[in-house]
Structure I
Amino acid sequence: MKTQIPDLILVKNKTTVLIDPTIVMETKLGIRKANEEKVNKYQHLIPNIQNLYKVDKVEVKGLAI
């Protein structure tokens, strides 16, 4: 079972940004596709993150390098 925990959770004011870096060479995907997959992977966590950190906005970002 894979864990669904992003590598970085940044919180400022009422916004949280989830960032999960990936190395494109390891995934054999293009940068755009790798970023899309990371966003899709964590979308379902948004309500939980809003509740946990008491924020209004949650952004999910991939960081393909």
Structure II
Amino acid sequence: MNRIPSPYSNSARLTHRLFYFILLVGPFPGWASASAHWLPVSLFGIIPLPALAAPRARWALQAGDVHA
């Protein structure tokens, strides 16, 4: 049975974890940016979510750049 060489296996494992990290953490900068722009945010269009940042918060506006 052929095994995948360790560097490829480690690279695949790291990439897999990074994708999940981006999927789980990625929405929060967008949510913060929407809050900073006074845009309402809701979960599936049904449940309204509270603002994650104050209006015009500098860090939240920059988080929108990270989200995009």
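The numbers here are math on the coordinates, done by the rules we state, and not lab data. Please read all numbers here as calculations on a predicted model, not as lab measurements. Cβ atoms are built from the backbone, for glycine too; each structure is taken alone.
Some notes on this structure:
- Comparing relative contact order in percent (Cα under 8 Å, 6 or more apart) across structures I, II, the highest figure comes from I.
- Of the structures I, II, the one that -0.35, -0.75, -0.86 was derived from, the read-out being log10 I(q)/I(0) by the Debye sum over Cα atoms at q = 0.13, 0.20, 0.22 Å⁻¹: I
- When distance in nm of label points 7 Å out along Cα→Cβ at positions 19 and 35 is calculated for each of the structures I, II, the largest result comes from II.
- Of the structures I, II, the one that -19000 was derived from, the read-out being helix-only ellipticity at 222 nm (-39500 (n - 2.57) for each DSSP H run of 4 or more, over all residues; to 500): II
- Top of I, II by distance in nm of label points 7 Å out along Cα→Cβ at positions 11 and 51, largest first: II
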